[in-house]
1. Ranked on mean count of other Cβ atoms within 10 Å over residues 97-104, which label among P, Q comes first with the largest value?
2. By the measure relative contact order in percent (Cα under 8 Å, 6 or more apart), tell me the structure among P, Q with the highest figure.
3. 39, 24, 17 is what came out when semi-axes √(5λ) of the Cα gyration tensor in Å was calculated for one structure; which of P, Q is it?
4. Comparing percent of Cα pairs over 18 Å apart, for residues 209-272 alone across P, Q, which structure shows the greatest value?
5. Compare mean count of other Cβ atoms within 10 Å over residues 217-224 across structures P, Q and report the one with the greatest value.
Structure P
Amino acid sequence: MSQGKRRRRLRLFPKQGYIMFIVGILIGFLIFSAVSFMFPSEGPKGNGNEGLPSAIEFEFLYTSEKQSWVEEVTPDFEHWFYERFAVTVDVNLVATGSYDAVNLILWESELPTVWSPASSIWIPYLNQKWQEQGHDEDIAIDSTPLVLSPVVIAGWASFFQKYNVSDFSDLHQLVVDGIDYKYGHPDPLLSNGGAMAVVLEFAEAFDKKPDQFAVEDFNSETALDFVRTIESKAVEYGKSTGFFGRWAAENGPSAIDCFTVYESVVIDNSLKAMNKWGDSLAAIYPQDGTLLSDHPYVILNAPWVNRWQRFAAAQYLFYLLQEETQDKAQLHGFRPANPSVPIDESIFSKQNGVEYEINVPTLKPLSGEAMETLFTVWPSVRNPGV
């Protein structure tokens, strides 16, 4: 994508937290410098706990949506780190799904220093499951968003114009009115995008914000029927949001009318669809609010993480939030999470099927208990024929 006009944007996240984060990075730098002075490179070595190591290795367990961006910028970070500290750092990149990552951590099949699911909705869920294993403290205590991509109802512009769709209630009403259409989203048991889609459907069904969900809400047959009605129009449950954008662009309006995905999927496929079918893909931001796929960066409070890994991971976060690095994320369809970085208006534009500013509320995550209950009721509301 070409670079274009950039201007300051509506702030999705306040600057609170970023100031404390920067202060923490500076304190870490001073500590590292002091230890470097006390233990020169020829001094004590070991597992990274006795003195300054000559090399640091840590694992970054993250979701595949941002894989192309992460793989692009990580080698530059490793070079940047060595230039500043004369210490080699090796970031072991492991990409997987958000739900799978939770299980890998709980089973200790992977021992990451840093975990970055696609959305903060997974943090309470991981902490709940971690404590259920007998741990006294949360494993995910502090998090910082890396990049942003709101969940949208995507589909053909002509379909939205014909039926004036603005939220999930409109999709429900189309079914009630006997209007046939083809819908889809990823499976919530396989994909963060799918989980977020179903959370937003239940938010409409309950007439509640996700952070207000109670476990007993899922006993409401009226709410279950609301979601079941929308899901009755599903023609596909894929493993990823990207599948739906590619599928629509390649196969046209006869394949699917609308689908719930990340905004970045629309950016990637809208012009392709227009060039092939004469109809563009567009994003609808649910008027009652949407969830942000905010890709939180979490340095785990885990027994396998040592202080040098924690320091290097903090520097990695600092690097990922730099303007140049965030600008590279925009080229992959992500909005910058650092509120001081201007958004690229040539990317986030109506021409690419999306809005420059998000003028609907951004919703907070649901609790871990509510998330687990949603997974439990999902088989009863999904389209059994898909």
Structure Q
Amino acid sequence: MIKTGIDVVEIQRFAKMAHLDSFAKRVFSKEEQAYFASKKSPYESIAGHYAAKEAFSKYLGTGVRGFNLNDITVLHQENGKPYLLFHGNPVAVDLSITHSDAVAVAVVAGEELNTYRAYEGDLEPYRALLPKRNPDMNKGDCGRVLIVAGSKGMTGAATLSALGALRSGCGLLTVATPDSEQPILAMKLTEAMTMALPSVHGKLAPEAGKAIEKAVQSSDVCVFGPGLGKAPELWKSVEMLFEQKKPLVLDADGLNALSGHIDSIKDATENVVMTPHPGEMARLTGLTVEEIQQNRELVAKTYAKAWGVTVLLKGRNTVIASPDGQLHINPTGNSGMASGGMGDVLSGVIGALMGQGLDGYQSAVLGAFLHGLAGDLAAKELGEFGMIAGDVAERLPRAFLTIQA
């Protein structure tokens, strides 16, 4: 079936735009901006490229939903013919751009395109990372995951992390939480075991560390931090986990506890994954959020090496850096995922993959991709407004199927 998309843009709209430079940086790639700079009068080209992006979104039938305009790039062959990239991959459509004195017109036409075909060129590296499943496997072969999470008013974080692990192939899951909150999680999580830890006012008590240490010894991997709050002396539990040398995902309040005791990280191993958002990274490093956001790749790479851990710096195009210098930029995800609980789901996904035998860096790369892809599947079905973290957890099995095919 042939589909088309058409858009018309007034050229003077850009000639009159007060902050055109900042607008161009948000909407156009560096290659497109260089193309505009080569023109005596760039406004026709800017209008043409903008119209092409809008026409392509209409061709998809989604509008700009599940992606951003700067995920679409308009380039030109040597003969001047324009063509499109979507998420960095060429798209098999015909693109025509024309101008009059007043307007630019763009037309996109081609066979019906599944939006997610744009990922096909990059699927093989992720497919290669998938844990292997044998017909004679039992639950003990698929990873024993311990999640230490939750506090009074924050059992949702523990629940979402657990769902992320359960929906990502985890064999046996135990959620350790303050004893005051354990009955709540036991009701919420049918498929997981729960463990009650000593608490003070709904948060972990300092003596909980001994029980956590014992539980870690019988687990393949520990996810530590979602929703724990500012529990007293929480950093001592983090230090103990480093000393255990077991695979570890350190998230949320686990990271916040570490921020005042960064020297503890000297006992970390390369099978530690830290998953900060920019604010948490700022607390860990002493940098400002602005400095981090302006140099995301460099910051992640620098501190992964300095700390000897895998750093997953959250945000649009999540950056994953290994302690030995590997760097990966995640291509999946959308603005509908800018809501509470998404990071909790991700921590569970990464923990489940580590429990199934992937190392920290592999788990972070594959986990971020699957988590973002599940979010894209949710956005395609539900739209970006109103998506919640549970929608992403629910679609994780479909994300796995997408890259298995």
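1. Result for mean count of other Cβ atoms within 10 Å over residues 97-104 over P, Q: largest is P.
2. Numbers: P: 27; Q: 14.
Structure P comes out on top.
3. P
4. Once percent of Cα pairs over 18 Å apart, for residues 209-272 alone is tallied for P, Q, the winner is P.
5. Biggest value here belongs to Q.
Quick note: the coordinates plus some simple rules give every number you see, no bench work behind them. Predicted, not measured: the structure shown is a model, and the values here were computed from it. Cβ atoms are built from the backbone, for glycine too; each structure is taken alone.
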